[in-house]
Structure P
Amino acid sequence: MTDQIKVELYLNGKIFSGWKTINVQRSLESMSGRFDLGVAVRPTDDMSGLAAGSALVLKIGGQPIITGYLDERKQSIDGANKTILINGRDKTCDLVDCAIIHNSYQFKNQTAKQIAEAICKPFGINVVWSVNTPEANERIPVWQVEPGETAFDNLSKIARHKGVLVTSDVNGNLVFTEPSTKHVGELTLGVNLLELEQTDSWHQRFTDLRVGNERGWWGDSYNTDDYQMGSKLWTLSRSKQLPEILDDAQRYAEQALKWMIADGVVRSYQVVASNPKHSVLLLEISVVLPDGSTEQRTFNASWSV
């Protein structure tokens, strides 16, 4: 790569380049990409065009990398120099920062795509639905939104519930997708991959988790006839706070509730597991009763992490 690749920031009708420090982060696990840029200028140079809150497009080599807003501008000035540091994020940053705007805080008989579009509409964010799995496109009987809940938290729950990935693209759209087997490129050390770090670890190296029986779970305390449903949730009490552990928690709760459909107690139910804060496991359970009405229960417990 002998040709110098330009890093250009398009903002307020101007193009800013010549950056001295550059850091851009994009990830499938992140709902919003972000960047940090820095430059040294003369103390008399007017940099007011780099105004916080401005809409922008960051391009590398002419290709858009971030489409969003400038979050922050920092200036450090002395007698001879002025240093400008700025950072910003994708348009989807509003989903991370802001609570959901909705009248009823409940969606009935809608697909995950329809729910996501309704949540994103007030923020002017488009939803790209690239999921073909039939189960992920089925309608959800009832989907609940907690007052004050951020769009990020609820959209992440939808993605986990449907077993899909949620991220953003370079145009500031929210993207729901699924793993692909398509080969899209190569990483070559010393060419487009400049540095590689690998770690081998024996942490959590046990291979089997042996469960002798099912133990009670929080829902048992709501039973009036002393019938204990039990579940395997207790086996997660010392697990790391990882996405796959949330999947296990959701699955164990769903297994513990299967009898309710078999016995005709409910028509259907929905379980969503999340980590509202560090070391806390939250289960939100919505059920549709035989008469068509809905009820919701929440259970939470502290993790020993």
Structure Q
Amino acid sequence: MHEHEKRDYLLKGVLPVLCASILWAFGYFARKIILFEITPLTLTFITAFVVSMSLMLWLRPHPLHLWRVFHAHIWNHIALAFTGVIFGTTLMFIALDNLDLGLATVLEKLQPLFTLVLAALFLKERLPVRVLPYCLAALISSVFIFTESTQTLQMALSPQNLIGVGAVIGAAFSWGMATIIGRKLMLSGVRSREVTLIRFTLAWLFLAPILLLQGDLVTHFTLSPFVWIIAVGSAIITTAGGYVLFYSGIKVVDAPTSGFLELLTPIVSLALGLIFLDETIRYTQIFFIGLMLFSIYKISTTKTKRT
């Protein structure tokens, strides 16, 4: 690789993915500090609406072309909106509302494990035997990370912890399913940016009538300016901005590099929780977090083949 190629690889590939991973961590942090005043479902709606509008302004797609892309794979796009945003994002916000920031973002990294299993089931991709020990290590590590954070069985079985863990596992599973659906769409020739735009647009369109029936769209106009600034700002900067940076970066970097850089999200989240939210971490947790993230890295960079 020549000098200018190395520079392009770093500036156009590594740096955008690195920044996206850090932005996502700050996005989780920002959402956690406002969830005391806003419901997870309403926050998902605001996020989806703002991201959709931001991507519309950035991509400037032709409406007729976008309709054709949607109509050609209508059910896959709808399924992606539900798994990727309505279920996945809302469940992650519920997890952030009930668990420590660091714990929630670390456990969410189980997503590649679900993606691997779901790819074997729905895309008929062969599950490599060599990756099974890493799957087992990731699962065992996640259990120890959680139990070490609660210290006692009574705390582990508290409603708040059970809701939080159930929500983060549900989010990881939903996003794993969304990855499979998104992969199917891209194998059909749909561009990743269009997949993302349609996903977020459909999500807020489906959520709007639900929130109207609940009265949340009206009552939440009384939210404080601080909550609105954080909700809208984090959607523009960390979610929409993160996607723009990530998709531009993965055109240049290889899968192992991207997988490694994405691990910065839980690491930065852990640091933010320790510094700003008075969260704690035990030495045994550090070991299991390291083991889990290493295992997830190996899983996420595993190449699978069609059976």
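What follows draws every value from the coordinates through simple rules; no lab data is involved. Model, not experiment: these values are computed from the prediction. Cβ atoms are built from the backbone, for glycine too; each structure is taken alone.
Some notes on this structure:
- Computed -4500 for helix-only ellipticity at 222 nm (-39500 (n - 2.57) for each DSSP H run of 4 or more, over all residues; to 500) - originating structure among P, Q: P
- Structure from which 44, 23, 19 was derived, semi-axes √(5λ) of the Cα gyration tensor in Å, options P, Q: P
- When relative contact order in percent (Cα under 8 Å, 6 or more apart) is calculated for each of the structures P, Q, the largest result comes from Q.
- For 12.4 (mean count of other Cβ atoms within 10 Å over residues 14-21, calculated) the corresponding structure among P, Q: P
- Structure responsible for 13.8, with mean count of other Cβ atoms within 10 Å over residues 134-141 calculated and labels P, Q on offer: P
- Distance in nm of label points 7 Å out along Cα→Cβ at positions 6 and 46 - structure with the largest value, from P, Q: Q
- Parent structure of the calculated result 1.44, given that Cα Rg over 2.2 N^0.38 Å, for residues 78-165 alone is the read-out and P, Q the choices: P
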